[in-house]
Structure I
Amino acid sequence: MSRDATITLRGMRFHVRVGILPHEQELPQPLEIDLTVWLGAGDAVVDYRGLYADAAEVVAAPPLHYLEEIADAIARRTLARPRVVRTRVAVRKPHVALEGPLDYAEVTVEHDHASLAER
């Protein structure tokens, strides 16, 4: 490859205990994750299995309380991979305890090396 490339894993599904309410920590529920990484210029490739494993390892390490924390942890892990220059993670929770109709709650986090250096 002679130009920047992106890789997206869309709709990864996990069944986990996630949330701040007591019942959310007792009963597993679905969680969906989309992950996009941008690779630097040149002959850059990334093993998809490693990207999937990054997400799976984060959601397998309870306690999981906030979607923001999950998305941030996955973004940081994937950005630490060689050749990854930017990452975007969207985490969706379809079963949210709200008073009205809702398809899902979603949190999206984007990081690159410069944004992490600013923190």
Structure II
Amino acid sequence: MSEVAMMFPVRLGKRDALIAFAEALSGERSAEYDAAQTSVEWENWFLQPTPMGDFCIMTMAAPDPAAVFAGLAASDGPFDAWFRGQVLEITGVDLSVPPPGLPQQIFAWKSPATR
């Protein structure tokens, strides 16, 4: 299992849209999201305000995170199209194009008690 974290900018004025998007995935669209996440073990989103604007930090674990993004980019399913549209509107990131690469983890730490 591989873990990955990515930051997505939140367009000015789109903070509430991001929160509504996350609430939809946890609520009325949760069954569709569950069905779409066939290889993802877990996923978390965090809203990070900064002096440069808001960012959404996404972390997830999957056997092949790059394949998750490639599958989302290639899918013609209605839920995936809706999901990509939400991300594009809120962040400006076009998930119909797989990212050129995933972030490189450069540091990890665990408490000695949990090693």
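Looking across I, II, the calculation of relative contact order in percent (Cα under 8 Å, 6 or more apart) that yields 34 traces back to II. Out of I, II, which structure matches 0.70 when FRET efficiency 1/(1 + (r/R0)^6) of positions 12 and 76 (r between Cβ atoms, R0 = 35 Å, to 0.05) is calculated? Matching structure: II. Work out which structure the value -11000 belongs to, where helix-only ellipticity at 222 nm (-39500 (n - 2.57) for each DSSP H run of 4 or more, over all residues; to 500) was derived from one of I, II. Value -11000 for helix-only ellipticity at 222 nm (-39500 (n - 2.57) for each DSSP H run of 4 or more, over all residues; to 500) corresponds to II out of I, II.
Given a computed value of 1.1 for distance in nm of label points 7 Å out along Cα→Cβ at positions 52 and 92, which structure among I, II does it belong to?
Details: I: 1.9; II: 1.1.
Traced to structure II.
Among candidates I, II, the computation of distance in nm of label points 7 Å out along Cα→Cβ at positions 4 and 20 that gave 2.9 used structure II.
No value in this document is a laboratory result; all are computed from the given coordinates. Since this is a predicted model, take the numbers as computed values, not measurements. Cβ atoms are built from the backbone, for glycine too; each structure is taken alone.
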